[in-house]
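J.: Just below sit the structures, each encoded as structure tokens.
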Structure I
Amino acid sequence: MALFPFFQKYSKEELEIIQFIFLRFGYKPKSLIYFNRALTHKSVATPEIETNERLEFLGDAILDSVVAEFLYRKFPTEDEGYLTKIKSKIVNRRTLGDIGHEMELSKVMHYNNSRSIKLETIEGNAFEALIGAIYLDGGYRQAQESVEKHIFKKYLNLNQLLEEELDFKSKLFIWCQKNKLEIQFEVVSEQNFGHEWKYVIEVIINEKVYGRGTGSSKKKAEQVASKETLELIGEL
């Protein structure tokens with residue numbers, strides 16, 4: 001294999017793991033001990049086989065640190081509350097499970113598939129364990145590079161995640177407060193179609209109309225109008 005000296009001998013399974021780690025994480029393992037352990041679920045544990053639980057614990061801490069630093073650099077003007085909210089969205093169980101599942105981690109994992117196991121959960125745990133393995137094998141900077149340059153780019157749609165998480169109205173209110181501007185939401189129209197309502201709302205800042213939003217509730221219309229306003233003023 002071109003990634004490693006030709007005189008080194010690996011089994012077929014080991015070569016699959018090496019290739020998997022390189023393609024998914026952009027990292028060439030130095031020792032496979034950590035990576036084999038990271039891919040071993042407790043369902044196949046024996047006294048002689050160490051599972052990935054300790055590496056999962058370590059990887060969770062490393063990932064938390066990497067994501068925190070990434071967000072600190074990416075959003076230099078945001079406060080701690082905003083950064084914490086976004087970080088928790090990235091490192092929660094569901095997101096990590098989705099990443100591990102999209103990576104198809106189960107194809108290289110060692111687990112008892114005859115047992116009732118939620119695949120996304122063990123894949124998310126194995127993903128964290130692999131971050132821990134990269135840290136032990138290559139150091140913090142290598143783990144950071146794998147997350148930022150490979151995981152984020154290939155398996156995490158940060159813009160979509162931010163859009164789902166952000167409260168556009170709150171963000172707009174904060175911006176207006178910082179700039180000492182008066183803001184109000186004006187209902188342009190409201191219609192009832194029997195089974196649902198349709199609201200049209202405009203954002204007015206210092207008596208000037210900015211964004212307009214439509215929604216089945218005032219709250220939804222305000223969010224749409226706030227998002228459009230943030231885009232118009234260059235804050236989104």
Structure II
Amino acid sequence: MSQDLCAVKHLTVALREKPDVLILNDVSLTVGHGRIVGIVGGSGSGKTTLGLSILGLLPSAMGVKKGAIMVEGKDVLLMDVEALRRLRGGVVSMSFQESASAFDPVFRVGDQILAAMAAHHPSAGALARQKMMDLLSLVEVPDPKRVAASYPHELSGGLRQRAMLAMALIAKPSLLIADEPTSSLDVTTQAKVMALFRKLRRELDLSILLIAHDLGMVRALADEVVVLSRGRVVGEDHPYAKELMAAENI
């Protein structure tokens with residue numbers, strides 16, 4: 001396939017009430033089929049805003065001033081509500097930074113995954129539970145039945161992260177946006193999550209947009225790295241990028 005799965009073109013996002021305050025400033029990048037692209041930057045650099053823009057989920061306080069976001073050849077910014085509904089989860093899915101916030105604390109994890117599954121596949125019926133177990137196994141949950149029967153607070157951060165990934169993969173998306181997937185995990189668990197992303201890319205031909213602040217980790221995993229500073233793309237030879245690398249080497 002020659003066409004990029006996702007192409008962000010000169011995207012500029014600003015505050016609606018203060019249009020001179022730019023959150024993203026002329027950002028361009030592409031994600032090819034089966035590729036891992038890393039987006040790296042500190043807090044406030046615009047990383048998460050970029051991910052939300054691709055899903056058409058910008059907060060109401062923000063608006064797109066210019067640019068295009070092409071996914072499978074169609075501009076997300078021109079999609080109607082129904083087209084956006086099909087895009088989210090079905091073509092592009094997102095796992096968020098805080099895995100605990102992805103689940104309602106009063107329901108078991110398995111019931112929440114099944115509910116999300118029903119939204120995409122209403123006719124799944126009796127096969128839904130087996131598909132859920134298969135997804136949990138795919139993301140290397142060691143005891144899928146126990147995890148499915150648990151409440152979110154009963155799981156470790158690493159297990160919640162994997163369960164959230166399973167939910168994000170329900171509708172077999174082509175692109176996964178992973179927002180700071182290892183920020184709250186210990187070093188050993190971080191390495192396991194990174195290995196899991198390699199597996200998902202390989203076995204599902206999944207494209208991944210990996211959002212993180214850890215430049216060293218992302219460089220070890222991604223095919224390409226984009227560094228954001230104050231909403232703009234800068235090169236890896238930029239002083240800000242060098243500062244990020246120096247911070248990781250302390």
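FYI, it's all coordinate maths here, none of it is from the lab. A quick note: this is a predicted structure, and the numbers were derived from the prediction, not measured. Cβ atoms are built from the backbone, for glycine too; each structure is taken alone.
J.: Using Kirkwood radius over Cα pairs in Å for the comparison, can you identify which of I, II gives the largest number?
T.: Details: I: 20.7; II: 18.7.
Result for Kirkwood radius over Cα pairs in Å over I, II: largest is I.
J.: Looking at structures I, II, which one was relative contact order in percent (Cα under 8 Å, 6 or more apart) calculated from, given that it came out as 17? List each step's numbers first, then the result.
T.: Numbers: I: 17; II: 30.
So the calculation was done on I.
J.: Out of I, II, which structure matches 0.95 when FRET efficiency 1/(1 + (r/R0)^6) of positions 9 and 57 (r between Cβ atoms, R0 = 30 Å, to 0.05) is calculated?
T.: Matching structure: II.
J.: One of I, II was used to calculate distance in nm of label points 7 Å out along Cα→Cβ at positions 49 and 193, giving 2.4; which?
T.: II
J.: Which of I, II yields -10500 for helix-only ellipticity at 222 nm (-39500 (n - 2.57) for each DSSP H run of 4 or more, over all residues; to 500), as computed? Don't jump to the answer; show the numbers that get you there.
T.: Working: I: -16500; II: -10500.
This value belongs to structure II.
J.: One of I, II was used to calculate FRET efficiency 1/(1 + (r/R0)^6) of positions 113 and 177 (r between Cβ atoms, R0 = 35 Å, to 0.05), giving 1.00; which? Kindly include the intermediate steps, with their values, before the conclusion.
T.: Details: I: 0.05; II: 1.00.
Of the structures listed, the value fits II.
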